Structure 1
Amino acid sequence: MARYAFISDIHSNVQALESVLTEIGRAGVDGIICLGDVVGYGARPVECIELVREHCDLTIIGNHDEFMIENDMDPLLNDTARESLMWTMDKLGEAHLDYIRSLSGMVYLSRDLMCVHDNPVPSMTGYIRNPRAASNAFLGVDRSICMVGHTHVPQLFHTATSSTDAAAIPLDVQSHYLEDGYTISLNPEFRYIINPGAVGQPRDADPRASWGILDLTLGHFQVNRAEYDVAGSRQDVLDAGLPGVLADRLVLGT
């Protein structure tokens, strides 16, 4: 397989996920990879797990997914995230929890491609939002391309520093925000960290669901945005009694 669709950070938003899966079906890909955080924040975790299990060829476990099975929440979690996760735990059955337990934290798909939810350096869990954070993250990138999620923003980082420089923090990291429909060519001499953005809770001021296509044969990556029933998803959150901020941010894309 050489042409992959990447989705990430669905966060229990079934309307967004259904829209993206429809678009992916039209695009024609060899496989669908989910980079984690299927649950959390939103009101439809069961449906999202079942859709991901049915349609995705590979799913990475995200930090919100991990909270479902660890029973030990990060003390740094804000109250809104904590409340949504506790609510989600009450909705999942044992079969859903078993599925989450089966997910890997990092996967090498080929000699050129690795996938992780938040950070390729096992000791790091922070967000890769800027070149400085990416410089440290590149210490864990031993393939040409590392696909990540977690930030909810479609973004690409690249460095000319070789993966053989295992102990060298790259100082030449460049960052690119990836807009809808833009295709970026990948230099085979570079290393990349690529984020397709969030399906269910975008945070780049664009409320449309974000996903991407990586074509390893042609050597390019493209981000796509999908319209979905934001009002319906927002109402689901309110009807579930979840914090109102989780409903409002869907409209704003923040």
Structure 2
Amino acid sequence: MNVLLTRPLAQVKPLEALVANQGWKPLLFPTLEIVALQTKVEHMHYDAVIFISANAVDHGLELLNALDYLAVYAVGAATAKRLTDQAITVDGFPLEKASSEALLALESVAKLRHKNILIFRGKGGRETLRLGLEKNHNQVEYAQVYDRVVCDKTSAHEQALTTFLANDQGVISVTSNENLDGLIALAGQLNQLEKITVYPLIVLSQRIRQHALSRGFLQVLVTDDIGDQAIIDVLATIDTLDKQS
């Protein structure tokens, strides 16, 4: 079974290895690249800082080291691990599926009131976290430390997609709406968009699923959480069904 992996090249290696270890064929089709942004913040002290992705950690460490802060929160386990790998103590993160909603539901976060809070994130994105924090009269600021831009089409993209489409048994993995939009843009440039929409698509949330359905994908499966193993679990279910059919 071919598995089209659409994450940026800098982030796809662990998932690529897991796919290969299961005996499937990973095909790299990066739709986005991560570009660092220079950003300035209004204050030097914050009551709490929040990281919404591992990318935010990677590109926000220099700024974080220049600040004074009391507490650090992460949107999920993967982001928390990236912080602890840098010897940064994490005061809280959702133990279940990572999301802004789950972070807001944490008791320690729900208790934040009348605080100055800095959110490290990429350019753009949802406003759920900010709006939730502001309901408790917190002052919330963004540090937008990276951007996601659609990759330029390359011969590697064309080769990977040609190999993928040569086999009826294939699955596509997508991890964000921006990731999906990049896939659609590149497949369109290669005149293959209509063909890829009939393949099963694995996504990490109902929000991405709804976006995929609205863009014409026919079979969209949602993982139980956002970890790589959850993607592998869904792939295994698809593979089993293919072998039984």
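Taking helix-only ellipticity at 222 nm (-39500 (n - 2.57) for each DSSP H run of 4 or more, over all residues; to 500) from the coordinates of each of 1, 2, which one would give -12500? Intermediate values should be presented prior to the final figure.
Working: 1: -9000; 2: -12500.
Computed on structure 2.
For mean count of other Cβ atoms within 10 Å over residues 15-22, find whichever of 1, 2 sits highest and give me its label. Let's see the in-between values first.
Working: 1: 22.6; 2: 15.9.
Max of mean count of other Cβ atoms within 10 Å over residues 15-22: 1.
Between 1, 2, which one scores greatest on mean count of other Cβ atoms within 10 Å over residues 7-14?
Working: 1: 30.2; 2: 15.6.
Sorting by mean count of other Cβ atoms within 10 Å over residues 7-14 in descending order puts 1 first.
Out of 1, 2, which structure matches 13.4 when mean count of other Cβ atoms within 10 Å over residues 151-158 is calculated?
Numbers: 1: 23.1; 2: 13.4.
Label of the source structure: 2.
Kindly point out which one of 1, 2 the value 50, 39, 32 was derived from, the read-out being Cα extents along the principal axes in Å.
Working: 1: 50, 39, 32; 2: 57, 35, 33.
Among 1, 2, the structure yielding 50, 39, 32 for Cα extents along the principal axes in Å is 1.
Using mean count of other Cβ atoms within 10 Å over residues 39-46 for the comparison, can you identify which of 1, 2 gives the largest number? Can you show the working numbers first?
On the way: 1: 26.1; 2: 12.5.
Comparing 1, 2, the top value of mean count of other Cβ atoms within 10 Å over residues 39-46 belongs to 1.
Since every read-out is calculated from the coordinates, none of them should be taken as a lab result. Every value quoted in this text rests on a predicted model; they were computed, and no experiment measured them. Cβ atoms are built from the backbone, for glycine too; each structure is taken alone.
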